[in-house]
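Q: Structures given as structure tokens follow.
What follows is calculated from the coordinates using simple rules that are stated; it is not laboratory data. All values reported here derive from a predicted model rather than from experimental measurement. Cβ atoms are built from the backbone, for glycine too; each structure is taken alone.
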Structure I
Amino acid sequence: MLHQEIAAKGYSGHDQRVKMAIAPLRRGLPIDTPRERPPSPREVARWITTAPSRRNLHTAEALRRLFEHCPELARTHDLVRQFAAMLDTRDAAPLPDWLDQLTAARLPALSSLAKAIREDQPAVVQGITTPFNSGVNEGRITDLKLQKRITAGRAGVPRLRHRVILMALRRRRYP
């Protein structure tokens, strides 16, 4: 009966869904409030690496709630924003203090990152302070490896060359 009424108003779902939705009411139980699905680690990483000025209100609120439940994540966010500020200003002077903060955070992933950066600190300083990078070359290498994987290693050099050139042309048209 209820299904017929709401179907007349545009509901296209199955009547079994309606029965399941009203079953708690028939038993005198309260209806569960809808729960928000937890964000994936990839989503949280994207939220943290996005500049605060570019986040929408939903993302900012979700991050605030996450930070309340996980202070380590809030600390990680602060450290990421500090590194982003170094990149934005092309100033590597705060890098040694930042690396000390990474180590002091006592989070294994951040401590290992600090160790890796210290091992190659001159290159990191160079990457922060200069406008030059090898991004275009890295992109071309990635394209070549992708095409090689797609063709399962069966394509010869002329075919790979042709496919990589086509990809480069597409990238120029659609940045």
Structure II
Amino acid sequence: MVKTRHIVVGALLTALALIIPISFGAYLKIYIPPFSATLASHVPTMISFLISPFSAVMVGLGSSLGFLLIMGPVVAARAFIHVFVGFAGATLVKRGYPFWKALLFTIPIHALGEALIVLPFGFDLYTAFVTVGIGTVIHHSLDSLIAISLVEALSKTPVKNLLNLS
């Protein structure tokens, strides 16, 4: 059952997923052609793991829209993988896995998904799996550290109730 709280918090995280690439992409972007990464862009999706699978999917879709508006269809297609990463991570948390394990277990889904989704755009196997795939592993890992730090800080505030961080 979708709760109003899940929709509201998911909407706030979706707003962040849109704002990060649109407003901060120029400052937080790492570009190693043809790979690009916007630092912290996965954080809203990762935090949505703590809300619900529905919220995580909503945030992933918002992330895709943000990247479509600012970076174009290839990066938006890669961002669309956040829908699946978010759903998987939120499902793991819902089943009782710790947040850090959900982040760890979603790395292969994220990296393989982003590597596969660029193939129809003309990327060769090496570029897709080494540059995009390994780049995504590194990016996911860095954003996981940011998300864990942020969740830890939020767990000491009244916001912890919204994020199920009791």
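Q: For which of the structures I, II does the calculation of Kirkwood radius over Cα pairs in Å return 15.6?
A: II
Q: One of I, II was used to calculate FRET efficiency 1/(1 + (r/R0)^6) of positions 41 and 137 (r between Cβ atoms, R0 = 35 Å, to 0.05), giving 0.75; which? Can you show the working numbers first?
A: On the way: I: 0.75; II: 1.00.
Clearly, the read-out refers to I.
Q: Between structures I, II, where is distance in nm of label points 7 Å out along Cα→Cβ at positions 65 and 89 highest?
A: I
Q: To continue, here is another question. With percent of Cα pairs over 24 Å apart, for residues 17-112 alone computed per structure, which member of I, II shows the largest figure?
A: On the way: I: 43; II: 18.
Largest calculated value belongs to I.
Q: Ranked by distance in nm of label points 7 Å out along Cα→Cβ at positions 73 and 105, which of I, II sits at the highest value?
A: Largest value of distance in nm of label points 7 Å out along Cα→Cβ at positions 73 and 105: II.
Q: Tell me which of I, II gives 0.45 when you compute FRET efficiency 1/(1 + (r/R0)^6) of positions 33 and 97 (r between Cβ atoms, R0 = 35 Å, to 0.05).
A: Of the options listed, only II reproduces it.
Q: Using mean count of other Cβ atoms within 10 Å over residues 9-16 for the comparison, can you identify which of I, II gives the largest number?
A: Comparing I, II, the top value of mean count of other Cβ atoms within 10 Å over residues 9-16 belongs to II.
Q: Could you figure out which one of I, II the value 7.0 for distance in nm of label points 7 Å out along Cα→Cβ at positions 1 and 153 was computed from?
A: Corresponding structure: I.
Q: Let me ask you something else. Quick one: relative contact order in percent (Cα under 8 Å, 6 or more apart) came out at 23 when computed from one of I, II, so which one is it?
A: Source structure: II.
Q: From which structure (I, II) was distance in nm of label points 7 Å out along Cα→Cβ at positions 57 and 121 calculated, if the value obtained is 2.4?
A: II
Q: Using distance in nm of label points 7 Å out along Cα→Cβ at positions 25 and 129 for the comparison, can you identify which of I, II gives the largest number?
A: Comparing I, II by distance in nm of label points 7 Å out along Cα→Cβ at positions 25 and 129, the maximum is at I.
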